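Just so it is clear, none of the values below were taken in a lab; they were calculated from the coordinates. Bear in mind that the values here come from a model prediction, so they are computed numbers and not experimental data. Cβ atoms are built from the backbone, for glycine too; each structure is taken alone.
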Structure P
Amino acid sequence: MLIHNACVLTMDEGWNIIENGAVYIKGDKIEDVGSSEELRQKYIEPEPLDAGGRILMPGFVNAHMHLYSTMSRGIALRDEPPVAFNQILERLWWRLDKALDDEAVRLSAWLPLIQAIRKGTTTIIDHHASPRAIAGSLDVMAEIFEKIGLRGVLCYEVSDRDGAQAADTGIGENVRFIERCHKYPSPLLRGMFGLHASFTLSEDTLRRCAEAARSLSAGCHVHCAEAASDVEYTRKNFGKSPVERFFDAGILEEKAIAAHCVHVSERDIALLAESKTNAIHNPRSNMNNAVGCAPVLKMISSGVRVGLGTDGMNACMTDELKTAFILHKHENHDPRVGWAECPQMLFKTNPRIATQIFGSAIGVLAKGALADIILLDYFPPTPMTPQNLAGHILFGIADAPVRTTIVGGRVLMKDGVLIDADEEEISRRSREVACEVWKRF
């Protein structure tokens with residue numbers, strides 16, 4: 001496939017821009033990047049895709065997502081509105097996930113994946129929970145990823161909150177799915193080992209998870225110090241912070257994802273940096289739950305790898321980027337900050353995480369990189385250069401409609417039309433299933 005007549009944002013180290021550029025895709029990877037004139041002469045294609053001067057760039061990576069949150073949209077709580085984070089968990093999320101069956105899990109995945117295609121998100125690292133439908137739940141989600149054509153990194157959230165049997169089954173589901181990915185490799189699927197959070201994990205369960213993940217050479221995906229209550233509980237019951245506890249258990253390393261890291265100390269930050277753990281910032285979720293603002297600027301300056309996730313708010317990574325950019329200016333009372341740090345999360349750390357997981361370059365338009373590419377309706381009103389590209393992204397490209405989405409050379413949406421998903425029918429069925437889920441809520 002040859003895409004030409006594009007403004008190509010390579011998103012390489014130099015953020016190089018190729019005016020009237022082209023990308024040639026062979027199989028699931030990029031074969032060549034250059035000028036339209038050069039590549040049209042080099043590769044004779046019967047039906048090249050004319051970008052019409054639009055922006056062509058790598059698809060986005062969402063480094064922390066909860067697809068199952070789909071069924072919460074518009075739901076009415078049975079209790080008084082929660083005033084603290086633990087009450088949000090108890091009155092909303094821990095009731096919702098118990099109400100999910102396989103069909104609800106399936107539809108919970110379909111709709112946000114459709115939105116991801118529409119918003120240019122081509123890789124999702126998900127953290128799943130369905131305590132009454134654990135066994136096989138990751139297969140249910142994996143089927144949708146493969147049908148729709150997006151890349152997915154899946155895990156099941158192990159916790160002691162639902163008893164020993166549920167914890168055992170959760171460990172087994174992680175092990176089974178990771179082994180499946182090893183035995184029957186798919187270019188679109190990978191597994192991680194999921195854990196909920198320090199305050200819902202006993203010493204024995206944490207140890208067993210760490211041992212299982214280590215035996216499979218799998219990275220762990222865990223919530224870490226999201227709320228002050230997590231830190232308080234962990235210090236009271238284990239004599240250390242959540243970061244210290246996970247570090248001592250051996251689950252913090254370069255393949256690990258520690259989501260949130262809002263309430264972290266100087267020592268915690270040093271341990272995250274030392275272990276090369278990927279700390280994932282979720283600003284909209286943190287603000288929505290009123291848990292605080294992660295010290296992202298401090299973490300990045302201390303050498304922590306900080307990425308960006310949506311935590312189930314939606315599948316739009318540019319919304320998350322803009323929120324982070326404004327939040328840290330406000331939090332630090334300094335309009336100068338965020339210009340380098342926030343784009344770095346989305347365009348450097350997130351692709352690095354995905355590249356390590358999938359074993360091929362993701363998040364860059366270069367020869368040999370996976371052909372995960374998006375075309376956006378953005379025509380810059382002012383000169384655009386590598387030096388001012390961040391400004392165009394934050395105040396223009398972030399709001400531009402995605403016209404075409406390609407993953408591994410497969411076109412998932414062209415000119416705004418989904419190729420392999422009937423959004424209207426899936427939404428209709430989701431509403432039916434949601435009514436049943438809400439009855440069980």
Structure Q
Amino acid sequence: MKMDPRKRDAGGDMQAGRGGLSIWKKPATRDTEVVVIGSGAFGSSTAYHLAALGHKGVALVDAHEIASQTSPRAAGLTKQVRSHPDMSRLAMLSVQKILRFTEELGEPLTYVQSGSVNIARGDDDEAVIRGEITAGKALGLETYEISFDEMSLLAPLIRPAGIRIIAYTPSDLYLEEPGQLPLGYARAAQKQGVSLLLNTRVTGIRVQDGRVAAVATDKGEIHARIVVDAAGAWARLVAEQVRLRVPILPVRHQLYITDPIPGIEPDHAICRIYDAGVYMRPHQGGLLLGGYERDPQFHDMHKFPPGFEIRDLPLDLSVLQRLTQSVRAQVLLDDQLPVREHRGGLPTMTADGLPIIGPVPAIEGLFVASGCCVGGLSISPAVGQMLAEVVHTGKPSPALEAFSLTRFGREYEADAALHEACARQYTGWYSSLPQMPGRG
């Protein structure tokens with residue numbers, strides 16, 4: 001792959017104020033009901049769904065521009081069959097919400113329901129894919145094995161060399177421009193009365209008598225009885241302001257987009273080659289290819305300066321070139337094809353590969369939505385809806401029980417243990433046999 005100097009990272013093009021957004025900029029002490037920290041996919045979705053439930057005093061606060069950090073740098077793929085049945089249910093609900101997004105919100109969102117093709121080249125991955133077919137059917141999802149000939153129609157760049165089994169899920173989809181999702185939620189939230197306070201850094205959370213009382217920012221204090229920490233790569237730093245440990249680690253994740261390739265069509269299927277940790281989809285006539293690094297680069301956000309943005313993250317195209325070489329036998333791709341765009345973000349990993357969503361028991365009114373584990377954007381519509389319902393009703397949700405912060409014991413209090421577990425989850429992302437629904 002040759003890097004085209006025209007474009008390294010388009011994710012930073014999202015600008016506050018675009019598309020009708022008007023930003024609340026006045027430094028002031030202000031009273032509100034809920035403060036959502038972070039305007040990425042989890043935060044924007046939660047803010048919108050809170051407003052949709054009738055909450056009138058909601059503020060969406062971000063240290064940066066709207067939807068400008070990791071979310072717009074994502075691949076935008078959905079994968080409805082996950083290793084845990086509750087994750088599959090979140091992903092399935094999110095697909096339905098994406099299909100209704102423009103109708104419900106009145107905001108644009110370009111998606112292609114191309115389906116996904118998942119490929120195994122070895123015995124272990126074949127067992128995973130067969131397990132996913134069984135689990136998907138148990139969840140009522142159409143997913144099934146297909147032949148090489150069928151695959152050639154769905155994904156013409158894939159050739160059958162060394163392939164053991166291919167599974168197809170027709171209802172999976174991808175977002176052409178992933179940043180449209182959080183931006184659309186932010187716009188719709190503002191229409192519902194949510195205040196947007198961007199380029200505003202949270203400097204503290206005040207707790208009084210065991211419950212949230214206010215959020216301190218560099219532009220003034222916001223009195224609030226509920227705070228949602230959805231600060232993405234910075235979520236752990238936000239939680240530390242109330243001496244809370246959220247066991248997540250930000251990890252670099254990269255992809256590239258090639259110049260147009262003859263024969264590539266938007267409706268060609270998403271492709272994943274499990275043992276290589278590689279995924280692909282069409283993008284504007286070219287190919288988007290990303291993957292899971294064999295030597296993942298975790299980052300300590302304490303070490304970055306206050307003005308750091310994801311666009312400043314050092315990237316390494318050679319990692320993606322090695323991943324591309326690892327699937328050369330299965331993917332028809334010219335070595336000399338120019339790379340139009342190279343981008344990357346800092347999704348957050350957890351020790352068990354599941355997100356952290358829900359209340360903090362020790363502090364009344366504090367909630368966390370983090371640990372996206374690379375695929376967070378594709379579950380964010382459901383995460384925002386379900387978390388907003390928990391905040392609104394004050395009652396726990398059985399659907400979110402698996403994602404509780406309290407599931408982690410003391411074994412991950414040391415960063416070394418957390419690092420080892422997160423690295424294992426990241427490098428083996430497609431290697432987990434799925435749990436069957438109803439089996440815990």
Comparison of P, Q - label where FRET efficiency 1/(1 + (r/R0)^6) of positions 101 and 301 (r between Cβ atoms, R0 = 35 Å, to 0.05) is highest
Q
Which of P, Q yields 0.95 for FRET efficiency 1/(1 + (r/R0)^6) of positions 53 and 93 (r between Cβ atoms, R0 = 30 Å, to 0.05), as computed?
Q
Distance in nm of label points 7 Å out along Cα→Cβ at positions 157 and 245, calculated, reads 1.6; among P, Q the input was structure P
Comparing distance in nm of label points 7 Å out along Cα→Cβ at positions 117 and 317 across P, Q, which structure shows the greatest value?
Q
Assign the value -11500, calculated as helix-only ellipticity at 222 nm (-39500 (n - 2.57) for each DSSP H run of 4 or more, over all residues; to 500), to the correct structure from P, Q.
P
As an exercise: relative contact order in percent (Cα under 8 Å, 6 or more apart), calculated from one structure in P, Q, equals 20. Which structure is it?
P
Given structures P, Q, which gives the highest value for distance in nm of label points 7 Å out along Cα→Cβ at positions 213 and 237?
Q
Identify which of structures P, Q gives the largest calculated value of FRET efficiency 1/(1 + (r/R0)^6) of positions 253 and 325 (r between Cβ atoms, R0 = 25 Å, to 0.05).
Q
